[in-house]
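Laboratory data are not the source of any read-out in this text; all were calculated from the coordinates shown. Everything numeric in this text was worked out from a predicted model, so none of it was measured. Cβ atoms are built from the backbone, for glycine too; each structure is taken alone.
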Structure 1
């Protein structure tokens, strides 16, 4: 097993399923100690990482609540003394509706988790990384952060906001040793995709056919991009929004 991240501490929000779970496993396989953050506890991933000889810690946290995020980061630092990598991935798709039919509740909840949550995480991650003089943050946006997607106004707005916030943080930290980038997944085979398709094979096939590559992406393919962006191989990359989308945006 390659261990380029040995003795490194990696944090993954929304880490119990989908892209977050795949990325937590990828960090562990590379030798990192992984903190898995989610609002739903799932010991399965902890056991999987332990079985491969790795170490992971679960912390329950609602990233839309600043006080909970602050307490979560304080626990990370008090336990491990540092934070090397953070994948701010927690997010929801919200309710499908047009702009005029989007409810205030749906707007606030989606923006609260997807955008405020990433701001809250960086609010407490950045000071620790700046103090160390080194660190990498990857925020999870979406291809819906680069183009519109009718019927999901709160989601699209939140993911566009993530890209703007990422660029802002990257510029603020450019000379402080901290890199900040975003990944923008296309149609990926995750529980979120299952909800969007209603678990209907014909709807999933429509999403797959809309991808120039001819299939849905796998969570591990996004995880690979995150790992690369965190690695020293990406040392000159900051403020970038990387589409991992099977060619969707090239159309």
Structure 2
């Protein structure tokens, strides 16, 4: 009973709260593809990934001394299709392509409130996972990934008043490494780990805000690089797997993913 309580706590606790890390057991699940034999050296997976960052801990950089550094809200949403190449069930290389949008709120001064919203725009990422070691049903893995997107602004507000945003664009990129451990319990695979991430964001073309930002741009970066992630996978022995992951400390985020192995 304790084991099942621990598993369910991770699965549902993640939904209450960097880049998606994924399950440390991902290179080994599902065990068998729909078309490619189990003993094949190479496996292929197609998947879908939904990532919602409710708030990322960010700060302004190279701002005026009189301006506040903290960014009050930094929210992003990603919808990605993924293609993964699995090698020997021990390593995995993947690429993702989809769309990203962002909502950002900052108070550069006590009496100034600036809000930015972007359109959905092309986003891409590349990464890899490797199974470092395993003991029976316990797996230790590492992951690394990079994400980039440059969505144009759809809305720009100063103190609740809409301003022209034509030509303004968010330049966003993020890289991350993570280490995690998982424990397989029949068809459930809960996991926990730590990540180190670095996010950079710059909004250019802010002619409407030149009185606040004389250089007509604002730059932001990660405040807290270390984060915690918790997740749980659900897998069939053949063909399909699902995964749910929550991330904490550096950001508050939730990712849901599904894959088909051929």
* When helix-only ellipticity at 222 nm (-39500 (n - 2.57) for each DSSP H run of 4 or more, over all residues; to 500) is calculated, the result is -13500; to which of the structures 1, 2 does this value belong? -> 1
* Structure fact -> distance in nm of label points 7 Å out along Cα→Cβ at positions 192 and 208, calculated, reads 4.6; among 1, 2 the input was structure 2
* To do: Supply the structure label, taken from 1, 2, corresponding to semi-axes √(5λ) of the Cα gyration tensor in Å, for residues 104-199 alone with the calculated value 41, 15, 12.
  => 2
* Have a look at 1, 2 and say which one yields 4.8 for distance in nm of label points 7 Å out along Cα→Cβ at positions 88 and 152, as calculated. => 2
* Origin of the derived value 19.4 (Kirkwood radius over Cα pairs in Å; candidates 1, 2) -> 2
* Looking at structures 1, 2, which one was mean count of other Cβ atoms within 10 Å over residues 32-39 calculated from, given that it came out as 11.8? -> 2
